[in-house]
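In what follows, structures are represented as structure tokens.
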Structure 1
Amino acid sequence: MKSVALHSLGCKVNRYETDVMGQKLQESGYNIVTFDEKADVYIINTCSVTSIADHKSRQMLHRAKRKNPEAVVVACGCYVETDKEGVKADDSIDLIVGNNKKAEIVEILRDYFDKKEEQTGLKVDKLLGGESMTEINDPAQEYERMELKSMPGHTRAYIKIQDGCNQFCSYCIIPYARGRIRSRDEAEILCEVRKLAADGCREIVLTGIHISSYGLDKGESALLSLLQKLNDIEGIDRIRLSSLEPRIITEEMAEGMAALPKVCPHFHLSLQSGSNDTLKRMNRHYSAEEYAESVRLLRKVYDKPAITTDIIVGFPGETKETFEESRKFAEDIDFYEMHVFKYSPRKGTVAAKMEDQLTDREKTARSNVLLTMTKEQSKRYRESFIGATEKVLWEDFETIDGKEYLIGLTTRYIRIAVPKDKAEELGIKSGDITEHTFNSFLRDDTLLI
């Protein structure tokens, strides 16, 4: 029996695909081991969203080969798509598997080992004569059918509902790595979620490369309709959405989601900049005013919804004035959390060739301003729930300052802790959903019952 270790880098879509590959390999007879163990096969599901992500992907591939020089090291995912020649030339990599080919991992590995046996002493073609990759940017590409058959964790499962992106933001390579939008069949999603609910799943997170596009390739937006059907599935208590495009939040969408009790009042609306000038150069398809209206609609129908976002600082051409516009906008919106990124030029994108690139010193200074702001905003938002009574989905134990706590999350994604001895006294365990009043901070990012 061959052993295999899998490692996922980057987004939740990669995590879902890695979980599915692991299950397929286990079903076919492979022994799944941790990435730190010596294995016969190492599979790294790579990321290419930034140049740093490329570097991390290479690091993990090289680390695998160092761990066992005789192992078959498999590179799959986005880095494979964006640097085909670099991957082909990398001696640490034995096999290349492109996006839209991961569902065939068992068959691809079987072909590789067959060829290796036939060609004793010779190197096997990393692409198996082109069989392990497909032309991802071909508009005729269909959604790659994958299914998660059992729970990968204690309480939560990521559910991939679509792939691809048609947005072509000027700083982003992902549309070229993932291809055009492709929506998963609704019936397959519902079937998968019902099985996971029967397996003990309490919460699902809908994920994809651009989930706001769900259904558009088949004629019209179908995200709200999907949510309505998922809301009716017995055993699922919570439904979360990964990153959303602000434009999808219309009055109809906001009211439709608010009418579904299982949809969590936690929305990640990607902003990137609060300056219209910068948004235009980023090729984002909304204005700061339209973004603010989306937030207003959510706050109209939900009580204190958790609004989180991403912001890029130091984008080419961002002046002191446009950064201040962005800073002031973020201050006025008053996010629960901001994920702040310093702009990093990505080879192959429009923005990498733009003039007026900023220095790292300028980017760091601006990043620090927003990081200080989000720390204050986040603490203030959490503080507003001290004395409140909310339901908590309990997940895992964690040691904090030498003491063990059971950690859980509210529907608004606020971390809650209960000391292990108190959890045992109350009969609380991982996977339970129980209601509690929050008394104080354990630390800045965690409330205590």
Structure 2
Amino acid sequence: MMMISFKCLSQTYSRTVQLHLFEWPWEDIAKECEQYLGPNGFAAVQVSPPQDHAILPGRPWYERYQPVSYQLISRSGDKKSFINMVQRCKQAGVDIYVDAVINHMTWIPQNSAILNSIGGNQYTYYQYPNYRYNDFHHFNFNGDGSIANYNDRFEVQNGNLALCADLNTASPYVQNTIANYLNELLSMGVTGFRIDAAKHIPKQDLQQIFSRLAHPPYIYQEVIDYGDGPIRANEYLPNGDVLNFKYSKIISNAFLYHQTATLIDNLKNTMDIPSDKAVVFVDNHDLERSEQHINYKNAKAYYLANVFMLAFPCGYPQVLSGYHFNNYHEGPPTDNQGYTLSPYQRPERWVLFHRKVEILNMVQFRNRTNSYFALTNPWSGADGQISFGRGPLGHVVINPSNKGFRANIQTSMRPGIYNDLLRQGKVVVIDPLGKINISLEPFEAMAILTK
């Protein structure tokens, strides 16, 4: 048995897979926990920001990332439906992680305009229900306070991100106000937080905020780090886990640009975040809107990339499931009154990627191979095919090529006949030497688990 160990492959997890149900209504997430996620072994759901937010022209997705107050009302639902969702998901065995937008508020209103939020709260130039002018940073970066020089740490962490009013998170009042919001969510049963734009908040400010929480939640932080700029993702590890954007870029490039032959080596040589501190993902709600990044529209490649992520022993994987869109700005499907359409009532408007039988089966693969968190018998083919095992517990073969292929591949599993998790109705035979004679069609994959 050949086993590879490197930094990314060093940990055993109690968690398995989290799911990001981007822009889903609270009532529908509750149903999803009961009908799909709990029964199929998902550990948690990341939900969209639940706080009161701006109403922007065209209702783009990013209006959810422009808070007006910390009142729990959004286009996903109100406080009552949020609490109901958390309770029902918990009963189904699924935790709720909240996407917490605490770095900034909305685009800064100009010319003394008074605007209304989705919750009916008014806001104007550096004036919000929870904050006043002195609660924000006011630096004359680029004439409007916005960030332009991402090589300047001070500007990145004190400027206005995308023209949104940047909170002075070093202020005790601001820290207490944010902590009160997070504590309210914890009191409702929320167990974790994705910290949006954490890179733009000094790590010591986050430490102060987290120290004010009633009990320690699961924390994972958005620190976009591709190896450039002055701020490193591993600076934030004392605060909690971090989202590994390098991992996502490597996987995207591998399956989008036919670089899978070197995928495992590229991950091994470039990962600088320990596996037990990394949330890994193929894409997210932001990256999927980039033409240079893989997304659900790259149907076959995207499917195989997610199969790889769920099989490969690295990090805490997050699967994305959002809605169909035609441009960068487009928000979720809505009715004529601007309310989000239910995935249960209009499923054709939603991607529903996580409901694919193959993905549900790969969640089970991740769960059941978790106790052997290492890579065994790695192999690559002439056209980028990938094969590896998880010791005696499971094995995966992926063919990302437009050509079919046959190969005789070594595994570490016991001889026998195994049901294929990814090709319905097919079986895989492992011979007395532990080998499989596999034949895969173009863009096809195989996965087996020990009995």
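Coordinate-derived values only; no laboratory data. Quick caveat: nothing in here was measured; it's all calculated off a predicted structure. Cβ atoms are built from the backbone, for glycine too; each structure is taken alone.
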Review point. From which structure (1, 2) was mean count of other Cβ atoms within 10 Å over residues 315-322 calculated, if the value obtained is 23.5?
Key: 2
Study note, to complete from the structure: For relative contact order in percent (Cα under 8 Å, 6 or more apart), structure among 1, 2 ranking highest is 2
Revision key, fill the gap. Comparing 1, 2 on distance in nm of label points 7 Å out along Cα→Cβ at positions 91 and 339, the highest sits with 1
Revision key, fill the gap. Across 1, 2, distance in nm of label points 7 Å out along Cα→Cβ at positions 19 and 403 reaches its greatest value in structure 2
**Study point:** Entry that produces -10500 once helix-only ellipticity at 222 nm (-39500 (n - 2.57) for each DSSP H run of 4 or more, over all residues; to 500) is calculated, selected from 1, 2
**Key:** 1
